[in-house]
1. Given structures I, II, III, which gives the highest value for volume of the Cα convex hull per residue in Å³, for residues 86-141 alone?
2. To test your reading of the models, identify which of I, II, III gives 20.4 for mean projected area of the Cα convex hull in nm² when calculated.
3. A value of -23500 was derived for helix-only ellipticity at 222 nm (-39500 (n - 2.57) for each DSSP H run of 4 or more, over all residues; to 500); which structure in I, II, III was it taken from?
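Quick note: the coordinates plus some simple rules give every number you see, no bench work behind them. Everything numeric here is computed off the predicted structure, so don't read it as measured data.
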Structure I
Amino acid sequence: MGETDSVAGKKTEVPKVDFKEAFRVWLRIGLISFGGPAGQIALMHKVLVEEKKWIDEARFLHALNFCMLLPGPEAQQLATYVGWLLHRTLGGLIAGILFVLPGALVILALSLLYAAFGQLPLVEAAFFGIKAVVLAVVAEALLRIGRRALRSRLHLGIAAAAFVGIFFFALPFPLIVVLAGLLGFLGAALGQRADPKEPDAEVPIGRADRRASLRAALVCLALWLAPTAALLALLGPDQVFSQIAVFFSKMAVVTFGGAYAVLAYVGQQAVETYAWLEPGEMLDGLGLAETTPGPLIMVVQFVGFLGAHRNPGALDPFGAGILGAVLTTWVTFLPCFAWIFLGAPYVEALRGNRKLDAALSGVTAAVVGVILNLALWFALHISFARVEEVRISALRLYRPVWESVDPASLVLTAAALVAMLRFKLPMLPTLAAGAALGALYHVSLS
């Protein structure tokens, strides 16, 4: 049935996953991956670890820790990593592409409608209830991952410090990860007992796998950089497609800490430097991205679409917009596959190294704090129409405007939490019920 691994006298078995079944599951995840990185990581944990049991908790967290260290959308890279783990290069490509493709198609369609008709209240109504359910999925995952990861006072302290650092002081995410890894390493060196690890199944990584992954990574890098170089050579640096390729290629290598870390910069450059957007339109794009499946960084496709649509040259504006959207998505996500294919074989080979495990246990604890930060940020912004950011020296506080509270969102969120945490209702029916109730609520107000 599969490979076996002997740990402490016990044998564990690696399940052989049918490729067609994996394709269907990755497509399903791509279609319902709402809620930004917190919701998407929670969804993959629920499907891959709890429902399908294709990988165990330890390997899931090991992969997540690695993806948190990389530039780009960590949830999409986590899908690519697990896909690679199950079916090597083809599996990684399928998992990563299907994680992005549904959201990319939806964002493209919404961008076309936005360019033609402006804001889309019907779309917002259709996805209103989904956000409440996503918050329940995040809460469930936070509880499960927290119970696994926070088994010592050191790890509890790291998680708390990570949450305080990123939520109240806006510390850079890479700094939090480095400090957490260092604390985990020092804790082990100073005698903090590591948690007893359950045996997990070994996935043998041979030289052929490493060579195949390296070839795939080099192909991805070439496919990323070659079109950018060709556009610069043929069209010059001031043409809109060249600007899109260069600007979003830069974003692909500096987006540490998720989309929120760079979206303000992207919006500022799109408005002030390139004049692709009008002030306020970045928020419209972010609203579309938050109510569609896929990585939140998909909002850059909206920016690329409008940039090319408004500077079409000799092309039809809508045709230029589609090309701009495709180009933006291409240069944003292709590097993510390269990072995974380059690193995954070596990260897997180091699994079980005690020093590395100690450092990564600290990163895992910090991830819990970061997910709590994302969950709280998400909860504030779906419960209140207006949330003000207050700065007191280095301290950052979020102050909800109580007059803007959305009672319907609070009720839907509470119902989703009860349904999933108390009655253990499956996620898909709960998502469908949330979408239906949210749409009915908005129709009743019209």
Structure II
Amino acid sequence: MTTQPNPLSGQLVDALLTSTAKTSELPAALTDTMHRMVLDIVGICIAARKETYVASAAQAFDEPGQCSVFGQDIKRSVSCAAAINGIAAHGEDFDDTYEGGPVHAGVVIVPAVLAAAEHHHLSGDQVLKGLVAGVEVMCRLCAVAPTKIHKAGFHPTAVFGAIGAAVGVGVSLGLNREQLVNALGIAGSMSSGIIEYLSDGSWTKRMHPGWAAQSGYKAARLGQAGFVGPKTVFEGSHGLFYAFARSSEGKFEAMMDGLGSEWRASTIAFKPYACGTMTHPYIDCARKLRARGVTAQNLEKIECETAEGIVHRLWEPLAIKQTPANAYSAKFSTPYAVALGIVRDDAGLGDYDERSVKDPEILSVSQKVAYIVDPKNPYPNQFTGHVRAFLKDGRMIEERQDHFRGGMDAPLSKEDLQKKFHANCKFGGVTAAQTQAAEQSVDSLFSCRTVDASAWSLPTNGES
């Protein structure tokens, strides 16, 4: 493909630099969404602060520095802090999502931009600009080749994350047009992330956002220093989508449509359950069936209608999904999620531990859950749920849900997210005073003259 006079990366940068120039002119709903995103990410990091995968990340990314590691009483270099915080934020799969993807923007952009802010002594206003720009880019990239990156065996959050983080950090640091275009081109060579973790519940999905966050920071700094990247990183014959979606053809006009005036970042969804996004409507349906009297004891079998695009991640191999190997693999099992809804009427952090995964009552239900593909399912534009229960007395009861609770059609309220934040802090073992201090720090973030995230750094030695 020959280079166009104004490649997409240049058009993207032009629109973002213009639309984020004055944060006072950003829609109030967009600014509020960014605030909620930061609060959610910080709370999740605090909830995960004593998990073994976070400890492993902190041990591996050990370069000293002055940047905060959320929920920890340690400091790290800008790249290491971004990596650890991204891993902690995504580790429990409790983080925000974009329904048009799915893609998890907050776990990449918040760690990248805040680490850069602390290292470079940026203001809250600069942070807000970067968050808006980085999240918007990640959301818009989803429109180019829906479902194709997942089907090719890659994790869209990881692939798009490096790009989004480069933009977010670059805008926060005040890079000019040429520097930002180069940063995008460079970040394309830093994108990565395969989904083979699905085979055994290993931890690499947890790593993806952290790796993308630190990669995006480095791409922005390289661009700032004059390093040159390909301008046709998106649409080029050897570009991002050719590499990760196995096609250089895409709906690039859908990515650019309304850019600078329509903010897809404002539609970010926040999770009520600690598991894979597309399982959530199924959990809601299962909980409704429980309320109607369906139990593990009176259940014969369950059949769920589902989208073809999620079968390979959340349904197959069916026998493995019905009996997850470990707590992490259970987070990507629709049969297990449905069973939780019926048996426990919830799917929180405490329902995805090693003891729960071996619970005989939960497994007795999950092993009865199967699926059929609905060719008319609107995924990925809409996340839906359906659970049809066949009971031992011959009755059939079913529930449908045409939306993702927490998403555009049924958003969580401000109070819901505050409750989630407080519950996450309690799960992480911090005091009420520490929780209040962390929340107040988030509330004042966008108005501060110099970012200081030390209120989110907490002791982990049992003396909190």
Structure III
Amino acid sequence: MARPLTIVGAMLFILGAIASLMGVAYFVAALLPSAGRLVQIVILLLVFVMVIASLLTIAERKWSAMMQDRIGPNRARIDLPILRDSALGGVPHLAADALKMLFKEDFVPKRANGFLFNLAPILAFGPVFALFAIVPVGPSVRVLDREVPMVIATPDFGVLFLFAIASLAVYGTSLAGWSSNNKLALLGGVRAASQMISYEVALGLAMVGMMVAFSTVQLPELVDGQARYLWQFSRRFDLGLPAWGIFLQPVGFVLFFTAAFAETKRTPFDLPEGDSEIIGYFVEYSGMKFGMFMISEFIEVVVLAAVSTAVFFGGYHLPFGEGWLARRGLIADHPWILGVILSTMFWVKVIVLCWLQLAIRWTFPRFRYDQVQALGWKMLLPLGLLNVFISGALVLWDPSLRALAVVGLVEIGIVAALTVRGEGHPSKIDSAAGSSPSVPALTGASTTGHD
């Protein structure tokens, strides 16, 4: 009973911390209008994204331990009278890892290109960190008679910024492999560049359907467009089927999530970092430079979850009841409360999608390199082109998006039916194996012992 209570308490603490920080973000941005963007950069990027990415390094180890029936990280302790005998969920390992990377020798290969060798971790870390700038975390609400948006930047080119900046990360991996003067690192860099370029095409096509449906490339407009209902069942409580991207573009979501997951270069797409093959574009890196490569992968996990939430899961909007909640007396008088609630919902969706990525990472084995390339060019690319054609035709035929939603719901139903049907196969195999006759002895073999 103690463990469930601990989990529930931790979840409530996380929700309270997220809501408190978002409230601080709204009020500080309202109090400092000239530095509002700076406040959002500090709170959204340095606090939320960096802290979640750092905690994911522990969460991944703990979750993999649960899946594999292990204990997980619990050796690092805080040498204080009360905390000495508590593992604190493995959180002290964060400080241990950071200190280890800070004080570890900064090794540079003798014949490496020093400038490019030092530049590569920055090019791998910077673009990934900047991707979050266009993701709307919460609605624009009036706080202290000022309109406060909860997004760092809203460029006119919107999603195109995402594609452009994401493509820059390939330079970091390529330079890391080439500048190390190591053939194994070079092989890892070539693999990474080839894989990232292959999946960028499918990544772009996966977003076209949503851009066609809502006639915009800006993420805030995409998020607000998903707030309306395709079919509304109750106006009093504000209940209906929302125009979320997952209902309009389920194939697009699968394409985007798969392609973006391959861009993160994590299992099962971790061919550029094949540990069993002793390769990897950062094989010659140590200390904090290696730490930048590592944390950039976890930042990619957070950014992927955030972009997926904004494009396919309604962003910060609730699935139902948002209008009813906004009409309540206290919230109607203080709209910043609704902003805190909705932005907290956004981060809850992000954390769930981060968990999904961890589950996938520890469920599937590593693909072969030919399988990775075949998936990108022979499956995702044709499916993406077909999805764009069908989506455009349905939007042109029915601008209300209901026809597109019907096709999307049918696709979800087909996948669910195939999944449920596939779950029965292992039991049939097991039952057949249990009733199978014993294997006969080999001809000429003695079954009674030595003569």
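1. Details: I: 91; II: 73; III: 152.
Comparing I, II, III, the top value of volume of the Cα convex hull per residue in Å³, for residues 86-141 alone belongs to III.
2. II
3. Values: I: -23500; II: -14500; III: -20500.
Computing helix-only ellipticity at 222 nm (-39500 (n - 2.57) for each DSSP H run of 4 or more, over all residues; to 500) on every structure in I, II, III gives -23500 only for I.
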